[in-house]
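Peer 1: Below you'll find a set of structures to go through.
Rule-based calculations on the coordinates, nothing more; no lab input. Everything quoted here is computed from the prediction, not taken from an experiment. Cβ atoms are built from the backbone, for glycine too; each structure is taken alone.
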Structure P
Amino acid sequence: MYLRLLLIVALVITLSPLMAAIQEKTVEYSIDGVIHEGFMAYDDAVTGKLPGILVIHEWKGISDHVRESCRKLAELGYLAFAADIYGKGVRPETSAEAAKLSGSYKKDRPALRAKVIAGFEEMKKQEQVAVDKTAAIGYCFGGTTVLELARSGADVSGVVSFHGGLDSPKPEDAKNIKAKVLVLHGAIDPHVPDSEVAAFIKEMRDAKVDWQMIHYGDAVHSFTSKAAGDDPSKGAAYHELTAQRSWKAMKSFFKELFPKQ
């Protein structure tokens, strides 16, 4: 009987890692009466409260790329929450539609901030999240968006922009930034000219922000997204090595923010 009990205990210990799974969930939330549809992922084997990572999508809305990023973050021990900037069912199908919609938010930064702050607050409502341990990452349009979250003065530990726009109509707002900032930038990105990079650097320096910026020499826009194709002459293209290097840089940044994770 005793031997059988030992065997059962040993079997449970052996199988318990295999029984753990990344949990995925669609989260609907309302902003000014309009339903938005986010995506959440976390590892249910991790005990205790988890650092929450807000993930902001590219210009066409929450994509397979964003959902996969959430899963990878969950595997690292974070709760990842992809916020929806546009609203449920609002998903541009063409680049022209996406440019028009994302451009409308880039022209109206208060509206963009309101949307990302609402998503940030929704993430913090999740019972698994340690509300004092939060960060945000964003891709392209989402990179611009997480920088606006920081400029709003949000209590977020850090933000990471992957190939995002860096411009600000009110650079003086950088004085509000409490977060550490990491910008992962394609050095030959035609959508973010050198003048915009220089203005961003000045903005960060003038506000004395804790910031870092990595330039990836062979990368153009959208270097993390396989959907961007492989032709850099078009100005946007996936670059596998840069995608890997930038993800490693983000992980190192998060280890600094959340050393016990």
Structure Q
Amino acid sequence: MTKLEYTKEITDTGLSKEQAIVYEILLRAGESPARNIASSVSKEASLSRPMVYKLLEELIELDLVEKNDEPGKVAKFAPKHPVAINKMIDEKKTNIEYIKRQFITTSGKLSSLFNMSVGRPGVEFYEGEDGVWEVLMDSLNATEEILTYADLKAVQKKPELNIEYAALREHHGVKKRGLVIDSPEARKFLSSYKGEVTKTKLISAKEKMPPFQTTMQIYDNKISYITDTDDYFVGIIITDQHIANTHKYLFESLWRLSGGEVL
């Protein structure tokens, strides 16, 4: 009988109790045939030989066990170094982050349904780079052209974030029309943009007036704000058709009345 001491700790990493038992037995016994592993399990957690084979195959899939199967000999199974568990945890974390990002678009649609059902404007606040990413991802749900006032100085603080967002928007064919304060820096930035779904109009800056200090996006029944300062990096989404319609009217008026160059 093999005394098992770490089953709970191994199970806490995401393995089933049975998988943890088999893995710990292998760590203690070293390379072994399946029948030896089955016989090493304590009576309180007995496993049949077919079940042990199944669990071993599962552990091989998780890259925690390797199989040595030489012709004419009984197959033996050997544990991989426990650092493989750390790798497995990291992979799960990566998968969870991917699932979370994939769900963001659905989450935005569900939020819209909720706000419509309760019949009042919705305000969502997000903080930090992950939070702002969620605000950007919500705009990929847009069923119409996004209208935006862009703070290019802030955008350039997080170039990787902007590049990934722009690529996704391009991939999904989400169109955008933006107003940007004209400057040599703005022209240089926009000259490097190769997207096919964005149209930008340069408008002249007014003397003694600060440039845009937040990025606003207007789409469907929403307005989002992203503000990046030395003190905070936040995003806000307001869901309300009346507010969105008002901002659409103001944007279209400024676009029509301003005489800037369209890039």
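Peer 1: The value 0.90 for FRET efficiency 1/(1 + (r/R0)^6) of positions 122 and 226 (r between Cβ atoms, R0 = 25 Å, to 0.05) was derived from one model only; which of P, Q is it?
Peer 2: Q
Peer 1: Moving on to the next point. Thinking only about mean projected area of the Cα convex hull in nm², for residues 162-201 alone, which of P, Q has the largest value?
Peer 2: P
Peer 1: Right, something else. Using Cα Rg over 2.2 N^0.38 Å for the comparison, can you identify which of P, Q gives the largest number?
Peer 2: Checked P, Q; max of Cα Rg over 2.2 N^0.38 Å sits with Q.
Peer 1: Next question, about the same structure. Matching task: 0.55 is the computed value of FRET efficiency 1/(1 + (r/R0)^6) of positions 90 and 186 (r between Cβ atoms, R0 = 41 Å, to 0.05). Pick the structure from P, Q.
Peer 2: Derived from Q, not from the others.
Peer 1: Quick check: 1.7 is what I get for distance in nm of label points 7 Å out along Cα→Cβ at positions 218 and 242, calculated from one of P, Q. Which structure matches?
Peer 2: Details: P: 1.1; Q: 1.7.
Answer for the origin of the read-out: Q.
Peer 1: For structures P, Q, calculate distance in nm of label points 7 Å out along Cα→Cβ at positions 34 and 146 and state which one comes out highest.
Peer 2: Q
Peer 1: A value of 18.5 was derived for mean count of other Cβ atoms within 10 Å over residues 130-137; which structure in P, Q was it taken from?
Peer 2: Details: P: 21.0; Q: 18.5.
The read-out comes from structure Q.
Peer 1: Work out the source of -13000 here, i.e. which of P, Q gives that when helix-only ellipticity at 222 nm (-39500 (n - 2.57) for each DSSP H run of 4 or more, over all residues; to 500) is computed.
Peer 2: Derived from the structure labelled P.
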